[in-house]
Structure I
Amino acid sequence: MNLIIPMAGEGKRLRPHTFTLPKPLFPLLEKPVLQWLVEEVYRALSHPVQAMVYVIRDLRAEHRRFLEELARRWEAEAHFVEQTEPLGTAHAIYQAKAFLSGPCVILFADTIFRASIQVPEDADGALWVKRVEDPRSYGVIELSTDGYIQRLVEKPEVPPSDLAIIGIYYLREAERLLPAIEYLFQHQIRSKGEYQLTDALQWLCDQGLRLRALPVEDWLDCGSRPLILRAQARLLDLNGSQPPPKLAGTVQVIPPSYIGEKVDISESIIGPYAVIESGAKVYRSVLSHTLCRKGAHVEECILHEALIGSYAHCRRAIGTVDLGDYSRYG
C-alpha cells in the first residue's frame, strides 16, 4: 500500500506561520499535524505501507529530512514529487502517478482524525466524512439509496447534504484515478478554478466505482489559527495534561495544559488549554487557550486564543495575538 500526501499548498489561512513552516508540519503538543495523522492511519491499517509519497513545492532541507525520517520510522520509503503550479487537488495527486497503483490512501495533511479505516468488502474504496453545521467550506457527498456515494461537490453554495469530506481517501485500485484525472485535463473540467479530486471521483462513480462514506469519531481541522487552537484543546482533553515540571517562582498551571522541556516560567498563570513548547519563556503573564511555540518569549501579557510563533517576542499584549516566527510585538 502507498500513502499519497499532497502538501504543496501555500497554507494561506494559517499565515504568517506558513511563511516559515509547511502547514502539515505545524505542531500540536510539539508533534506535527502530519505525524498525528500518519500515526492514526498506521494504527488502523491492516497492510504495511511501502511508500510515503509527498507532493511538495519549495520544501526546505530540514523539512525534507523530517519527512524522510517519518517514513523510515514506519519502515516505508520516502519519495518526493513536485507540484510546480497550484492547479488543484487532482493535479497534485497526478504528480504522484507513478505510485497510483494497487491499494492507496490519500491524505490531505491539515487534519487529524480518529476512526476505523476498515473498508467494507463490497466497496472499491471509501471516503471519511463528518456531519458539519455549515458544509459550504468543504467537499460534500450525497448518498444513493443503497448507501454508496453518488455525488461529490466541492464547496457548494447549496450543499446536497451535511456530510463533509475530511480529506482521507482509500482506493483498492488507485490506477483507476489516472484516466479520471486525465479526463478532467482533456475537457478542462474545473471547480473553483482548479482540477479537483472530487470531480475525478465523480467521473469514476458515474463509471460504476463503488465508494462508501465512513464516519469518523473525531475530526480536527487544522487549517487556520482558530482551528489550530480548537484542535489543541481537543487533543489536551483526549491526552490529558502531563505532570507540570518543577518551575521556579510563583506559577500556577491550570489543566489541561502542556508544558515542554527547558521552559522558563515565572510569576504567571498557565491554562486552561495552554501549550508552552520547549525553550519558551513566560514572565508575569496569564495565558489561556494559547500556544507559545518553541523559544517564544512572552512578558507581561494577558493572552486568550493567541498563537505566538517560534522565537517571537510578545510584550505587554492583551487579548488575542497572532505572531509569526521571529516577530516582535510591544
Structure II
Amino acid sequence: MIKARVAEAPAGWKQLSVIRFTALGALVIGALVSLPFWGGPGVMRMMVEFLTLLALAQLWNLLAGYTGLVSIGQQAWIGIGGYALIVAADDLGLPIPLGLVLGGVTAALLALPAAGLLFRLRGGYFSVGTWVVAEILRLLVTNSTDWLRGGLGRTLAATGAMARETRELLTYALAVVIGLGVVALVHLLMRSRTGLALTAIRDSETAAANLGVETQRIKLFVYLLCAFGTGVVGALIYLNLLRITPDAAFSVQWTAFMIFIVIIGGIGTIEGPIIGAILFFILRQFLADFGEWSLILLGAVAVVMMIFAPEGIWGIIRRRWQFEIFPVHRRIGAGSDNAHAA
C-alpha cells in the first residue's frame, strides 16, 4: 500500500525535538504577550507592522507557493478590508474586533464573483487578472465620493473615544492573535488532506484532477480563505494607521512586499515568510535613507536571490541541515506501518 506521509526532521542533533520546539514557541509567545510591559509604544507599533506583513506573506505564500495561484492583486482585499472596518465601526457602530471580521467577510464575498472570472485564466493571465480586479475596485472606491469620500479617503473616528494607550494595546493584541493565528492556520491546513491536494494542484492540476482531486472546489476554497484573511489583515492595518485612501490601500506595493518577503525567505515553506519578514525589516531600516531608490534596491536583492538561490534562505538552510521547524512536506512510503518520514 502506498501512502503519503508528512516529512519529519531526521534524528540526532539536526532534529528540533518536540520539547525544544514547544519551548521556542512558548518563548516567542511569552515575549509577544509581555512586550507591552517593557517595549513601549514605538516597539508595539513596529511589531504590529511586522505581524501584519508576516500574515500577508503567509497568506500569499499559501495561495502562490502551495497552490500555484500567483496573484499580484492581493491589495484588493487589503483595501476592501480597511474600508469595511471604517464603515462597520463609524457608520454601523460595531465593535472594532467585529469590524475586522466584517472586513474579511466583505473581501471574501467580493472575491467569490471575481474567482468565477479569474479561474477561467491560467498562468500569467491569472496574475494580470488579479491586478485588474484590484484596479477596478480602486476605481469604484475612488468614484464613491458621497459615501466613501472618493480619493480624499476616510478617517477612523470610532477610536476617538478611546485613550491612546487603550487603542494601541487593542491594536497590538489583535495583531498578535491574527499574526500567530495565520501561521498556525497555514501549518494545520498543509498537514491536512486539503494541503496534500493543494500541492498536487500546484505541481500538475491535470494530474491532480485525474487522481480524483476536486481542483476547482479546493482552489476556490483557498482563494476565498486568503481573501478573507487578507481582508482581516487589511482592516488591522488601517486600525493601526487610522486613515485610509484608495491609492494607498489598493497600491500594488502591498503585493510587492508580500512577494519580496516570500521570495527572499523561501516560497512554499512556512518558515520562509518568517525569515523573509525579518530580513525585510532589517533591509528597509538600512535602506531608509535612499528614499525611492530603496524599492529599486529591494527589487535588485529579490532578483539576485531568484537567480542564485530560488529556494530562498530557508531552502538553503533546509538543504544544508535537513530539518524543518514546521514539517509539512511529504514523501511516498510503502505500507501504513513500515513507511518512514523523510
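Values quoted throughout were computed directly from the atomic coordinates according to the rules given, and no laboratory measurement underlies them. Predicted, not measured: the structure shown is a model, and the values here were computed from it. Cβ atoms are built from the backbone, for glycine too; each structure is taken alone.
From I, II, which structure was FRET efficiency 1/(1 + (r/R0)^6) of positions 181 and 229 (r between Cβ atoms, R0 = 25 Å, to 0.05) = 0.10 calculated on?
Label of the source structure: I.
Computing FRET efficiency 1/(1 + (r/R0)^6) of positions 149 and 261 (r between Cβ atoms, R0 = 30 Å, to 0.05) for each of I, II, which one ends up highest?
Comparing I, II, the top value of FRET efficiency 1/(1 + (r/R0)^6) of positions 149 and 261 (r between Cβ atoms, R0 = 30 Å, to 0.05) belongs to II.
From I, II, which structure was FRET efficiency 1/(1 + (r/R0)^6) of positions 213 and 277 (r between Cβ atoms, R0 = 30 Å, to 0.05) = 0.45 calculated on?
Only structure II yields this read-out.
FRET efficiency 1/(1 + (r/R0)^6) of positions 173 and 237 (r between Cβ atoms, R0 = 30 Å, to 0.05) computed as 1.00: which structure among I, II?
For FRET efficiency 1/(1 + (r/R0)^6) of positions 173 and 237 (r between Cβ atoms, R0 = 30 Å, to 0.05), the value 1.00 is produced by structure II.
Comparing relative contact order in percent (Cα under 8 Å, 6 or more apart) across I, II, which structure shows the greatest value?
Answer by largest value of relative contact order in percent (Cα under 8 Å, 6 or more apart): II.
Comparing structures I, II by mean count of other Cβ atoms within 10 Å over residues 165-172, which one has the largest value?
Evaluating mean count of other Cβ atoms within 10 Å over residues 165-172 on every structure, the highest lands on I.
FRET efficiency 1/(1 + (r/R0)^6) of positions 93 and 221 (r between Cβ atoms, R0 = 35 Å, to 0.05) was computed and gave 0.95; which structure, I, II, did it come from?
It traces back to I.
Quick check on the output: 23.5 is mean count of other Cβ atoms within 10 Å over residues 101-108, derived from one of I, II. Which one produced it?
This figure was derived from II.
Hey, helix-only ellipticity at 222 nm (-39500 (n - 2.57) for each DSSP H run of 4 or more, over all residues; to 500) derived from one of I, II reads -6000; which structure?
Of the structures listed, the value fits I.
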